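In what follows, structures are represented as structure tokens.
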Structure P
Amino acid sequence: MVESKKIIEMKIASDPALLSMMRCVVLHSSKNAGCDNEMAENMVIAVNEACMNIIRHAYNNDSNKSIAINVFKENNKLIFKLIDNGNPIDFSKIKKRNLDEVKPGGLGLPMIETIMDKVEFSTSPDGKENVLELIKIKH
């Protein structure tokens with residue numbers, strides 16, 4: 001039986017100025033879940049980028065919305081579940097940019113996928129929430 005333990009549950013406003021608090025929580029919860037410093041810092045980078053994408057794309061830079069961040073420890077996995085109620089995700093429009101192209105923007109998702117072992121997008125059953133799960137397996 002797989003035991004999943006929620007270690008953090010928080011909600012922050014969709015204001016980029018407030019992401020520093022989230023970064024501290026992600027760093028410390030990652031370390032408390034057994035990640036070394038480098039892995040914990042990489043978790044911060046991935047979750048921060050995901051939150052910025054939510055702010056930019058789901059909320060169109062509206063700082064009056066919220067992002068729920070839940071962190072779970074499941075055996076050797078660390079799972080970050082981000083939930084927003086912004087614009088629905090159109091999975092057909094999520095494009096991975098060719099990393100050889102030299103131009104600004106579009107590197108967030110490839111960076112997140114490089115750091116994390118699994119990235120899953122979904123929509124809540126009622127269709128009102130976007131759910132992003134970032135999963136890291138601790139080796």
Structure Q
Amino acid sequence: MKKVERYFYPAIFIYEPGKEIAVDFPDLKCATSGTNDDDAFLSARELLGCVLYGLEEDEEDIPSPTPLSKIQVKENERAVLIDVYMPSIRMANINRSVNRTVTLPAWLNAAALERNINFSQVLQDALKAQLHIG
């Protein structure tokens with residue numbers, strides 16, 4: 001099945017005096033917030049990417065977005081169409097770091113610490129060499 005490259009979902013920006021802007025995705029039943037319009041928009045886009053990536057990974061049904069014109073809002077609310085470009089979200093998750101526990105002789109650990117060796121980088125380089133990966 002071909003994965004969708006870009007999703008578009010309506011979000012409702014909710015404005016309350018003295019509070020952050022709440023952002024609700026009614027189709028996805030999730031919400032976030034931001035300190036101003038720009039921050040709320042970026043938080044909404046990040047949340048949208050995370051939620052949709054999770055649904056894709058779990059092979060769950062992704063609900064169809066409600067057309068923006070069908071979203072009804074109150075006086076203190078605005079409907080906003082949020083988009084997310086999934087290839088960059090997917091790549092970010094492929095390249096995420098994971099923790100590994102390794103066992104070293106105490107003398108080798110001490111020598112490496114004394115020389116400020118970056119253990120993660122050395123292990124990555126050694127694994128790439130062992131696996132013949134660029």
Structure R
Amino acid sequence: MRGERAYIGRGVAKFVGEGEALVSKQGISFFGGVDPKTGIVREKGHDLCGADITGKVLVFPKGKGSTVGSYVIYQLKKNGHAPAAIVNIETETIIATGCILAEVPLVDKLEKNPLKEIKTGDLVLVDGKTGKVVIR
């Protein structure tokens with residue numbers, strides 16, 4: 001047991017969320033890769049295919065794909081299936097815009113690699129205001 005750990009990164013979407021971590025080593029395309037009505041990852045061959053991101057702290061390297069992905073994140077929120085927060089190694093405009101529109105906390109550029117520090121099932125608090133990520 002490693003106990004509680006906290007890391008500082010860059011707060012991108014200035015909101016706060018907490019939930020169980022769901023970690024992927026692959027980038028995520030929200031447009032076509034995630035069902036906005038259910039929150040289920042549907043991209044064939046993705047390591048999270050079939051997983052539900054609803055209420056999870058979604059940890060992945062970065063986004064990929066169409067700019068429509070920003071709107072899909074917003075749709076997820078409107079449909080009650082948004083993640084509780086997102087942590088990226090380095091986010092890009094598509095994910096940042098979607099998280100800001102949907103008020104989903106987003107932190108990137110942690111002082112340690114989140115893919116190595118956060119495991120699926122960990123309880124994680126993401127503070128997009130301060131850039132702090134706490135793993136419990």
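Please treat every number below as a calculation from the coordinates, not as lab data. The model shown is predicted, which means the values in this text are computed figures rather than measured ones. Cβ atoms are built from the backbone, for glycine too; each structure is taken alone.
Which of the displayed structures (P, Q, R) returns the greatest value of volume of the Cα convex hull per residue in Å³ on calculation?
Details: P: 126; Q: 190; R: 82.
Structure Q comes out on top.
Tell me which of P, Q, R gives 4.5 when you compute distance in nm of label points 7 Å out along Cα→Cβ at positions 9 and 113.
Details: P: 3.2; Q: 4.5; R: 1.4.
Label of the originating structure: Q.
Kindly point out which one of P, Q, R the value -12500 was derived from, the read-out being helix-only ellipticity at 222 nm (-39500 (n - 2.57) for each DSSP H run of 4 or more, over all residues; to 500). Let's see the in-between values first.
Values: P: -9000; Q: -12500; R: -5000.
Answer by label: Q.
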ask   = Out of P, Q, R, which one gives 39, 26, 16 for Cα extents along the principal axes in Å, for residues 73-120 alone as computed from the coordinates?
value = P
